Structures are given as C-alpha cells and as structure tokens.
Structure P
Amino acid sequence: MTEKVKVVTLGCEKNLVDSEIMSGLVHERGYQLVAEKEEATIIIVNTCGFIDAAKEESVNTILDMAELKETANLKALIVSGCLTQRYKKELMNEMPEIDGIVGTGDFDKINDIIDEALAGKKPIFVGNPVFNYEKKLPRRLSTPRYTAYVKIAEGCDNACTFCSIPIMRGKFRSRSIESILDEVAQLAAQGVKEISLIAQDSTNYGTDLYDSFKLPELMNRVSEVPGIEWVRLHYAYPGFFTDELIETIAGNPKICKYIDMPLQHSEDGILKRMRRPGRQRDARELIRKIRDRIPGVSLRTSIIVGFPGETDEDFEKLKAFVREVKFDRLGVFTYSKEEDTPASRLPDQVADDVKEYRANVLMEIQREISNERNSDRIGQVIDVLIEKYDGRNDVYVGRSQFDAPEIDGEVFARGADLQIGEIAKVRITHSFEFDLSGEVVA
C-alpha cells in the first residue's frame with residue numbers, strides 16, 4: 001500500500017519553503033500527499049521554535065497529531081524544523097509519541113527518516129543547521145499557483161540579544177545568484193507570477209559569497225525572468241539598506257513598492273540593549289530617503305514591546321515615534337525570554353501583563369494610522385492580483401503590490417469577470433482599517 005503523507009507547517013515562510021521541499025521529496029519517492037490529516041499514514045510536523053508561543057503551538061500540534069494513531073490511520077509521526085534543531089534530546093525523551101526527528105540542516109533525508117521510523121528505529125537526524133540550498137531538489141508548492149517564496153539566504157550573523165535564530169539556523173549564508181534564478185525560472189514555468197524573496201537578513205545578501213551587497217542585482221535579474229510580474233522583498237535589515245537598493249526598488253516597475261523592514265524599537269537605549277544597528281536618527285533618515293525616492297511606498301515594520309529595561313517613558317516615546325512616522329503596516333510582538341540568549345540574562349524584565357497592555361495600545365494606535373493611510377488610496381488606480389471569488393457577495397478578492405500574502409490587507413473588486421491569478425486594474429472607491437475596495441477599470 002502506498003503511504004499517505006501529510007505535512008503540517010508552523011511558523012514563518014522560510015519554514016514553508018522547507019516543507020515544500022520535503023513534500024517534493026516524498027512525492028518523488030512515490031508517496032501520496034494528502035490534505036486531510038485523518039487520511040495520513042505519515043505526518044511530518046515542521047515546527048517553529050522562535051518564541052515561547054510558537055514553541056507551545058508546536059508541542060500542542062505534535063500531541064494533536066499523535067492522537068491520530070488511535071483514532072485514524074497514522075503509523076509514523078515525524079517532527080522537523082527549528083524546535084528539533086534546538087531541543088532534539090528533550091523532544092525524544094519527553095514525547096514518546098514522536099517516531100523520528102530531523103533538524104534544519106538534514107531535512108533532505110526525509111525519505112530515509114520515514115523508512116527508519118516505519119521500521120520502529122526512532123531516527124534522529126539532527127546535525128549542523130547548515131542546509132545546502134544550492135542543490136536542485138523537487139518542490140511541491142503549497143501556496144496558490146501564482147505566488148511563491150524563494151529563499152535567497154539562510155541563517156544570521158547579526159547577534160541580536162533577543163534572538164535564537166543563529167542557534168537554530170546557523171551563520172548567514174547566501175545562495176548563488178544562478179541557483180536562485182534557476183529556481184525562479186522553474187516556478188515561472190509552473191505559472192508563478194509573484195516571487196517573494198525571503199531570508200533572515202535579506203539586505204545582507206551576497207556579502208559572504210561575493211564580498212559585496214548583491215541584492216539590487218539579484219532583484220533586477222529575478223524581475224527579468226519571463227512570466228514574473230511582481231518581485232517582493234521581505235525582512236530587510238535596516239543596517240544594510242543601501243542607496244543602490246532604494247534606487248533599484250524605485251526604478252524597476254516589476255519590484256513591488258513594499259518594504260518589510262523590522263526596526264524592533266525606537267529608543268536608543270533599548271536598541272543598544274538589543275544590539276540592533278544604528279540609532280533612532282538613522283532609522284528616521286532611512287525612512288525619509290525611502291519615502292522621498294519611492295513615492296507611494298508601503299512600509300511595514302515590526303516592534304517588540306516589553307524588552308528588558310523598557311520603562312514607561314521609553315514606551316511613551318515609542319508611541320510618539322509610531323504616531324509620527326506613520327508606518328503603513330505594523331506588527332507588534334511582546335518580548336519573549338528565550339533561553340541561551342543574552343537578553344534572557346538582562347535585569348529589569350518586564351511583567352507579562354505590562355507587555356500585553358503595551359502591545360494592545362500600540363496596535364490601537366496603528367489601527368488609526370492604517371485607516372488614515374488607506375484613505376489616501378481612494379481615487380487611485382492600482383494593480384490587484386486576484387486571489388479568490390466571493391460568490392455570496394459577488395466580489396473578487398485580491399492583493400495590491402502594497403500587501404504581502406497572508407499578513408496584510410485585501411482589495412475587494414467589482415465590475416468585471418476576472419480570472420484567479422490575473423492582475424487587474426482597480427480604481428479604489430472605499431477604504432477600511434486594513435482593506436480597500438473598488439471597481440475594475442476596463
């Protein structure tokens with residue numbers, strides 16, 4: 001009987017790419033990929049271990065899947081990803097439900113792990129976190145057919161005091177331009193129109209491999225691949241955001257005018273404790289340059305509240321900074337005390353209820369800003385990538401170049417028959433807190 005495999009992905013888009021490679025490998029082996037967990041004889045849970053909430057979700061998901069050994073057809077439960085890279089011994093010792101684990105640098109051996117798990121051997125394939133993305137590996141997309149993520153680098157060298165990514169993913173490593181372009185060409189041949197370039201630190205791309213910042217060249221060359229309409233950049237580290245990169249985004253019509261640049265905080269004392277690059281004046285100057293040179297750009301950032309030592313005064317100044325800068329998109333996270341990170345040993349840890357309060361306050365401020373920023377789009381004609389049709393309300397739903405998949409707003413469009421995956425021109429007539437609506441322009 002052919003084994004049926006279900007891959008469950010938790011965490012970020014970078015994890016999603018790894019899951020898609022594992023799906024490609026098991027499919028190539030002849031196993032059947034299934035959508036429903038109840039059908040599966042093998043389940044792979046690709047975990048996240050970044051913060052406490054993600055670790056808790058990963059553990060709960062593993063336990064939920066394990067119940068299918070009693071209630072459905074499950075024969076082998078495999079666990080992969082960041083949690084296994086960091087806690088391999090603890091997982092195998094404390095969770096007997098797991099039949100095998102694989103780390104972030106060894107998941108290309110997934111078929112060997114499945115074989116050993118089915119034989120009852122409890123395999124542990126967790127070694128160096130470095131994975132070679134230069135290898136040509138099969139990949140089964142789990143995203144809609146018109147959009148895909150492409151890893152351009154892995155790992156991180158920035159050593160932020162709050163972050164455990166270097167522990168789980170290793171040092172920063174760029175992929176070659178040639179291997180990235182090969183993958184993009186393969187994806188375009190399958191019908192992908194939108195490529196989202198991802199890494200822990202995208203703006204540092206190329207410095208290890210080519211001894212220079214190569215992201216501008218890479219983005220231009222990706223945009224030249226036949227069939228690619230949109231190129232989107234994620235996770236731009238502010239310390240390496242060059243003038244050349246700004247000009248590249250501004251000047252290339254296929255590069256989305258969307259910049260995801262996590263700042264983490266505004267106050268110099270907190271940034272120093274975080275070991276983040278530069279200070280508030282540097283962030284303000286960079287934002288000014290970006291907005292001056294890329295009119296209409298959508299700027300997203302992430303903020304951590306409740307970092308050790310963050311005082312009421314720091315938070316008041318952070319609120320003022322957010323109100324003044326007016327980010328188009330903002331994600332707020334409460335500080336998570338991660339073991340083996342320098343920040344976990346800092347004094348003046350902030351109480352959990354204070355963290356939650358500050359996060360809620362900041363998101364309320366951003367809600368008002370988002371409403372205001374969206375209202376500026378009324379009257380504009382923008383390109384919208386159509387993602388689905390809502391028959392009940394007779395409206396198409398899509399995204400503009402100013403909105404990333406899953407995390408940002410949507411655009412509701414009426415007035416024409418459209419195809420899923422089509423890019424249509426829409427005149428914006430109404431705005432909401434996070435979404436837009438309008439009429440299709442013939």
Structure Q
Amino acid sequence: MAAKSFKVVIVGGGPVGLIAAHALYKAGMEFTVLERSRQIALDVGASLVLAPSSLRVFHQLGLLDQLQDLYAEVNHKKCFTPDGHQFKDNPDVFGESKKNHGGIPSAFHRAELVQSLYDQLPEELKHKVLTDKKLTDIQSDENGVKVFCEDGSVYEGDMVLGADGVNSKTRQIMRKLALQANPNTEWDPELPYTSTYRCMWASFPRPTASGEGYETQSKDKSIMYLSGKDRAWIFLYEKLPEPTKERSFYTDEDVQAMAGRFADFHLDETMTVKDVFAERMTSGMSDLQEGICNNWGWGRIALAGDSIHKACPNAGLGYQNGIQDVVSLVNHLRELVASSGPSKRPDVSSLEKMYESYKNERWAPLGRDAAVSASVTRIHAWANIWYYLVARFLLVPNFMDNIHANWLVGPAASAALAFNFLDAEEPFSGRVAWAHPLKNVY
C-alpha cells in the first residue's frame with residue numbers, strides 16, 4: 001500500500017494561509033484550510049503592499065499572471081504637514097529599486113488578493129477550504145493531530161499550521177499544551193505583543209492618479225495615503241495614551257470619532273481626510289501590536305505570519321514577512337518529509353528540530369524588518385526630537401531615497417527566500433542578483 005501524503009491542517013484562510021495551501025500543494029502535501037469567517041474574501045481589511053521579492057514567489061507558484069490586473073505600482077512619494085504644506089516630492093521614489101531588482105512595490109486591495117488566491121486553487125482542491133470553522137482545541141501526539149471546531153467538526157492531519165493572525169487561537173492552544181506537558185518550560189506570555197499606536201483605515205474609490213504613496217506627518221499622529229488600481233486607502237495613526245498588551249475592540253462610532261479628529265488633516269495639497277472618508281467603501285480600526293514571539297512551534301503545531309510576529313504597517317513589511325515564513329517552513333518541511341523513509345511521517349522530535357531551523361532562518365531578517373517598521377512609524381509620528389529631525393530634514397532630499405534603496409533595501413531584498421523545489425523563469429531582474437534563484441535544487 002502506498003504511503004499517504006503528509007497532511008497539514010491550516011488554521012486561517014487569509015493571505016498567509018492561502019499561500020501556504022498553494023505551497024503545500026506544489027510540495028506534494030495535502031492540506032485543509034479552516035477559516036473562521038463565513039466567507040473567504042471578507043472585505044474588512046485595507047491594502048497590502050508587495051515588493052518584487054514577494055511577487056517572484058507568487059510567480060514561482062504560478063499565481064502572478066492572474067494578479068496583474070489587481071495591483072498598481074506605487075512610485076510617487078510626497079510628504080505634508082497637516083495644513084497641507086508639502087516638504088517632499090519624489091515622483092520616482094523607487095527608481096533605484098527598479099534598477100536593482102526589476103520592479104517596485106505594488107498595492108493590492110486585501111480582499112481582492114485573497115479572492116484571487118482562492119480562485120487560483122485547482123478546482124479539485126477548493127473543497128478543502130472551509131469557512132465558518134472556529135477553532136476550539138487541538139490534540140497533538142506522536143500519531144498526528146486532531147483539530148476541533150465550534151460546530152463539532154473534527155479534522156485530522158499530521159501537523160497544524162497556525163496562520164490565524166495577531167490574536168491567534170492556535171498560538172494560545174499551543175502555549176496551553178506546551179505548559180501542560182512541561183510547566184517549567186519557558187514560553188511566550190499569553191499576550192506577547194505590545195501596542196503603542198492605533199490605526200483607523202478606510203478604502204474608497206480612487207480620487208487621484210494610481211501609484212501615489214503620500215504621508216502626512218505630525219506629533220504623535222500621521223497619515224498614509226495610497227492609491228491603487230481602482231481604490232485608494234487612508235491609514236490614520238495615533239499614539240495611545242499608554243502602551244498596552246490588552247486587546248482593544250473598536251466600534252463604528254470609534255472609527256468615526258477618530259476620523260473626526262483627523263478631519264481637516266491634508267492628504268495632499270487640497271484633499272483632506274473628511275473629503276475621502278465621506279466616500280468610504282470599507283473602514284476599520286485596531287491597535288497596532290508589535291513584537292516577535294520566541295516559540296514558533298511545539299509538538300505537531302507551527303505558526304506563521306502575524307501569529308508569531310507583528311509590526312506596524314507603515315513600512316509595508318508585514319505580509320511580506322508572512323510570505324517568507326511560508327517559503328522557509330515549506331522548504332524545511334518538504335525536506336524533512338522526504339527524508340522520513342517510506343512512511344513520510346516525521347516524528348515529533350524531528351518536527352520540533354525543524355521548527356528551530358525555520359525560526360533560525362527567519363530570525364535575523366525578521367528582526368531587521370521589525371526594527372525598520374518601528375522606526376518608520378515613529379519617524380512619521382515625530383515620536384521625539386530625533387525622529388522629527390530625521391523626518392523633516394535628513395530624509396527630505398531625494399538622493400536619500402537612492403541611498404536607502406542601494407545600501408539598505410537592496411541587500412536585504414536580494415537575500416529574500418524562494419522555494420527551493422520549484423523551477424520558474426525569473427520575472428524580476430536588475431543589477432542586484434537574487435541570492436536564491438527560482439530553481440529546484442534537488
């Protein structure tokens with residue numbers, strides 16, 4: 001009898017969970033996706049920005065061609081004060097990045113991207129993506145995993161991947177099981193992240209040319225305005241009275257109140273927050289949690305994306321790090337399964353060693369991006385005199401964007417991971433070579 005394929009139960013059907021589904025399928029493994037919402041592409045989020053280092057991974061999975069009509073390249077940067085005074089204008093802010101890597105950051109509407117990732121699954125696999133599945137518990141032992149949902153359904157597999165976001169139920173259950181097995185083990189706190197800022201976002205019909213990425217800066221408050229293919233988005237940032245680890249829940253009244261506090265802030269020379277907020281199609285609000293967990297897996301459970309790390313979105317690096325998590329984890333998992341003999345069933349000890357390799361590979365680039373994200377957020381919000389001086393003077397000359405692209409972004413981007421078991425033509429080429437080619441090394 002032929003051995004069954006290794007099966008992963010993915011908790012979370014968002015952009016990280018669906019990329020994991022595609023990757024596992026390409027790696028020859030089975031999956032089931034459990035999404036707590038009643039529909040896959042619930043239109044509650046805002047935009048996601050992806051650089052060439054991420055888009056080439058989409059291409060490697062055969063997904064990029066059908067995404068072409070969904071995104072707009074963002075290349076025009078302006079900076080303003082709340083009264084509309086412009087102090088920076090660079091119409092080719094990512095010009096050096098394009099020379100280096102053959103592309104520039106591109107903005108998607110989150111719901112449209114998620115829908116496309118689902119639509120591009122093979123028809124015979126779409127039934128494996130299940131909605132309205134709220135996780136309640138996990139059993140993990142040497143024989144496999146059982147995942148229990150609120151509706152009484154149970155799903156079995158060889159491993160669980162928690163891609164269920166910043167308030168991950170998978171992370172909470174993994175922590176409980178680890179401490180039950182060894183009460184003396186060192187583990188992340190139940191609330192591992194800290195929020196210093198909150199954000200209100202909204203999407204609306206695009207009122208300006210596509211490809212604009214504007215900033216409005218002030219003390220403890222800032223705005224980002226992005227214009228995509230058909231929609232545009234605003235992100236209003238505000239420092240909290242005190243940092244907190246507790247989760248906050250905001251109502252539509254809170255959203256409107258925060259929009260009111262920013263109502264007269266300019267997004268460009270003439271357009272203000274109240275102008276676009278009145279046309280909003282979607283909106284939401286949350287605290288911006290920041291932090292990196294130390295525990296990335298236990299038993300037959302592993303985590304990816306916001307479940308194990310969270311950064312403020314100003315630098316646009318959150319989802320890109322989630323994609324890199326999936327690349328690293330699936331590369332390691334595929335190699336482990338292939339080396340596990342005829343059964344293709346690695347034991348728990350082998351899986352836990354693999355989790356450490358996964359974490360070690362991701363730790364340095366993730367820490368760097370977390371530091372960048374934190375700095376950008378505080379520069380925009382003039383968190384202290386030094387951040388103010390950086391924002392208003394050091395970063396204003398356009399040649400600083402070139403220095404940033406060549407000396408900071410370039411080396412980091414070129415080191416981005418790719419799947420090591422899939423051949424593909426390179427879609428993005430420039431003067432800086434990618435450290436990891438789109439090539440099957442086996």
Structure R
Amino acid sequence: MTEHESENLTALLFARPEISTQMMSVMHMASGRKVVLATFLPIFNLANATTVMQQLTPQVVILDAKVEGFSLPQIVDLRQKAVAPFVVVGLAQAGSSEMEEMLGVGLDAAYPLPLSQQTFARMDEELPGKYEEAARGWGKGAWGAAAPEAIKAATAAAGGAAWEKKAIASWSPKGGVGKTVVACELAAMLAAIGGRDVVLIDANMNGGHVKTRLNIDAPYGLLNAASTYHTHKGHPSLESDAVNKLKAYLIPMPGTPNLKILPGVLNMEQSLNESVVGDAGIEFMNWLIATLKRQYDFVIIDLGSSINVGVHQGVIRSVDFIIVLCEPDLTSVADVKESVHRSIISRMGMNINRFGLVINKWQDGLGVSLKEASKFAKVSAMGIIPNDPTGNVTLAGNEGQSFVARFANKKGNPKETEQTLHGFASLSGQFYPPIAAAWSERLKRAGKKGLFRRG
C-alpha cells in the first residue's frame with residue numbers, strides 16, 4: 001500500500017475566481033472527499049507554480065483552460081521540474097477545442113465545465129487510481145529488470161529533448177519481413193527504456209501474432225473494441241462508457257504497467273465481422289487511434305500487409321508515421337516502392353514525409369545499402385535492424401517475451417545480439433530522443449562503441 005492509498009489527495013488549483021469558489025465549497029480540506037483542495041491561485045505563472053509545487057508537493061494539479069497566463073506547453077515544463085509524482089487535470093467546456101487540446105498533450109484527465117456533483121464524484125472515483133499509477137512509475141524507466149539504473153539516469157537527464165506524441169504503424173507490403181517483431185520491440189523500447197506510456201495494437205487482420213509473441217492471455221481484443229465503438233457510435237456514451245470499456249480491453253504487460261496491449265483478431269472469421277470490414281473498419285480505427293493518442297504517449301500498431309482491408313486503411317490514414325520495412329534484397333525494396341507510391345500515396349493522397357524506410361534483418365556484404373535502398377524506393381531512410389544470426393530474436397519470441405526485455409540487461413551478449421539491440425534503440429530514439437542518450441550511456445559502460453552502422 002502506498003502512502004496516499006488510505007488518505008485523501010491534496011490538490012493545487014489554478015482557476016478563475018468563480019470556479020475556485022465553487023470547487024473550494026465542495027472540496028475543502030474538511031469535506032471528507034478523496035480529493036481536497038490545499039490552495040488555489042487565480043493566475044498561472046510557471047515560475048510561481050514550480051515554487052508552490054515544491055513547497056506543497058500536491059498529488060493533483062487542476063488547471064482551468066481559461067485561467068490567466070496558462071498555456072499547454074508549460075505543462076511539459078512543470079512535469080520536468082517536479083520533485084514528486086502528481087497527476088494533471090484539466091477543466092474546459094464540454095466539446096470545446098480546449099478540452100481536445102488538453103487531452104492531446106497528455107493530461108491525465110479532463111473534466112467538463114460547468115462543474116456538477118457528478119463531476120466531483122468522478123474526480124473522487126478516478127483520480128486516486130491515476131495518482132497511484134503515476135506514483136508507481138515515478139523515477140522508473142519501467143521494466144526495471146531490463147533497464148539498469150544507469151540507463152534510467154541517462155534517459156532522465158535527456159528528458160528535455162524535443163519529442164511528440166505519435167501513432168506509429170509498422171508495415172510492409174509483404175509478409176514475413178518482421179512487422180510484428182519491430183512493432184513489439186519499438187513498443188518495448190519506448191516503454192521499458194524510455195518510460196513512456198505506450199499502447200501496442202495488433203491490427204493485422206490477416207491474423208496477428210502479438211498475442212503469441214508476447215505470451216498475452218486475453219479474453220478481449222480488437223474485435224471487442226470495434227463492437228463497442230459501433231454500439232455507442234452517435235451517442236454521448238461514446239466518450240464515456242465506450243472509452244471505459246476500451247480501457248478494460250487493454251492488457252498490461254507483466255512488470256510493465258506503462259505498456260498496454262490490445263490483441264488482434266484470432267482467425268479469418270473474426271476479420272470478416274461486420275464491425276471491422278470496409279468503411280466500418282476505417283471509421284473504427286480512426287476513432288480508436290484518436291482516442292488512444294489522447295491517453296498514451298505512443299500508439300504502436302502492428303499492421304497487416306494488404307491495404308484493401310478496412311482496418312488497415314483506417315490505420316494508414318490515421319497514424320502520424322509509417323515505418324516501412326523491407327529486407328536487404330532488391331525485390332523487397334522494389335515492393336516497397338510500388339506499394340508506397342502507386343498503391344497508397346496515389347490512392348489516398350498522403351504525404352511521403354509520413355513514411356520512413358527501415359531495412360530489417362540487414363547483413364553487411366549483400367550489396368544493398370540503406371542509402372541506395374532509400375534512393376531507389378524514394379522513401380526517407382530511417383535505419384537498419386541488423387540480423388542476429390545467433391537466433392536470440394527468435395528465442396525471445398518462443399519464450400513469449402520481448403527481445404529487448406530478454407537481452408537489454410544481460411551481460412555477455414554476443415556481438416550480433418548487441419548490434420540488433422542497438423538497431424532497435426536507434427529506431428526508437430528517432431521518436432523519443434532520450435532513448436538514444438540512454439543507449440549511448442549503456443554502450444559506454446559496456447565498453448562497446450560503433451556497434452551500429454548504416455549500410
């Protein structure tokens with residue numbers, strides 16, 4: 001049991017006077033509520049807010065979207081200067097752009113104005129759990145066994161590096177290239193080494209393998225989420241009941257509460273269900289990705305090859321970035337060129353800047369370099385994942401765990417395994433730069449440099 005599990009949470013409020021007055025009348029220190037106000041300020045100033053935070057160490061910070069001086073980017077600075085864990089709660093008019101923006105920058109919760117007794121009850125019900133989750137992850141890079149203290153320290157030291165919340169798909173026009181492996185390991189790196197909140201979606205409608213690779217035993221999955229969406233679509237319950245049900249479908253990785261998994265369909269029969277076919281699938285994925293982006297730092301999607309499937313089209317249209325995978329042979333690179341330019345961009349009108357090329361299972365001496373492949377495919381180069389001939393990537397999958405979790409903290413790895421780990425770290429660091437700093441620290445401590453070089 002943590003310190004605040006059996007007592008109330010104290011909150012610091014930044015709000016206009018009329019809102020502060022209402023909230024103080026309900027959430028005063030003697031109210032007996034689970035969340036009580038310690039004090040309130042009518043103006044938001046980052047320097048003053050940081051000082052007050054350090055003095056009071058509140059567990060909850062509540063922000064009125066229209067309080068004088070407040071801007072959303074300052075929330076990132078406030079979190080970085082924190083000396084103790086806390087959750088950030090927004091207040092904004094229901095359905096307003098401020099409400100959408102607050103959720104979009106990663107606030108832990110947002111409640112509608114004007115305030116009602118039902119809203120106060122929701123705060124009491126929801127915020128203690130959100131604080132407990134924040135407290136458990138405070139100062140940790142998650143997957144403690146996989147991320148040594150030195151790596152966590154390096155990540156924290158580089159925490160101010162610029163990054164953006166993103167939905168990222170792992171895709172290739174052909175099967176067997178390693179889409180699932182890359183999706184799983186990217187999610188693992190961002191959660192385990194980066195310590196970010198990540199959700200991994202298996203959206204391969206040809207039959208996904210995330211559940212098998214990570215040994216997930218789950219009664220729910222993508223089809224349940226789709227059915228829930230279509231049941232609540234067009235009703236106010238879509239943003240309340242449906243979202244709550246979606247949260248229940250997400251399976252936390254054992255030992256890694258900041259990495260959640262949404263398993264995919266089990267068979268072709270499920271992939272033909274009316275809730276995920278055609279336009280219904282496109283519409284569902286648009287909602288799913290937008291909803292999860294409001295709640296997580298990164299949404300990683302393992303995507304099936306065919307772009308003629310509704311769910312796959314919905315993902316391609318909705319994500320911020322698509323990692324396009326190929327193998328180090330010209331036919332694989334040619335498939336990428338044909339599919340990206342003729343089948344996707346020409347049909348969907350997408351910007352080529354949303355695509356990045358990664359050569360998986362790369363080997364030196366095969367005559368295909370990343371630079372040459374990128375030039376031929378006309379897709380920007382991101383990096384390579386070196387092939388590990390020791391079989392350790394396969395071994396980890398057969399054991400039902402991430403390759404990163406299995407080998408990142410293991411001493412005496414073969415050189416080839418280290419090269420593959422570094423490939424995943426380099427890829428992840430392009431989305432969350434502190435990982436690159438953390439991994440550089442790991443290499444220094446191991447006395448191993450220059451393991452990763454692009455072809």
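Here Cα extents along the principal axes in Å was calculated and came to 71, 54, 38; which of the structures P, Q, R was it taken from? Among P, Q, R, the structure yielding 71, 54, 38 for Cα extents along the principal axes in Å is R. Among the shown structures P, Q, R, from which was the value 16.1, 52 of Rg and Dmax of the Cα atoms in Å, for residues 272-383 alone calculated? Going through each structure in turn, the value belongs to P. Please state which of the structures P, Q, R yields 2.8 when distance in nm of label points 7 Å out along Cα→Cβ at positions 24 and 336 is computed from it. This value belongs to structure P. P, Q, R: which one has relative contact order in percent (Cα under 8 Å, 6 or more apart), as calculated, at 9? Answer by label: P.
Readers should treat all values here as calculations from the given coordinates under stated rules, not as data from a laboratory. Just so you know, these numbers come straight off a predicted model, no measurement behind them. Cβ atoms are built from the backbone, for glycine too; each structure is taken alone.
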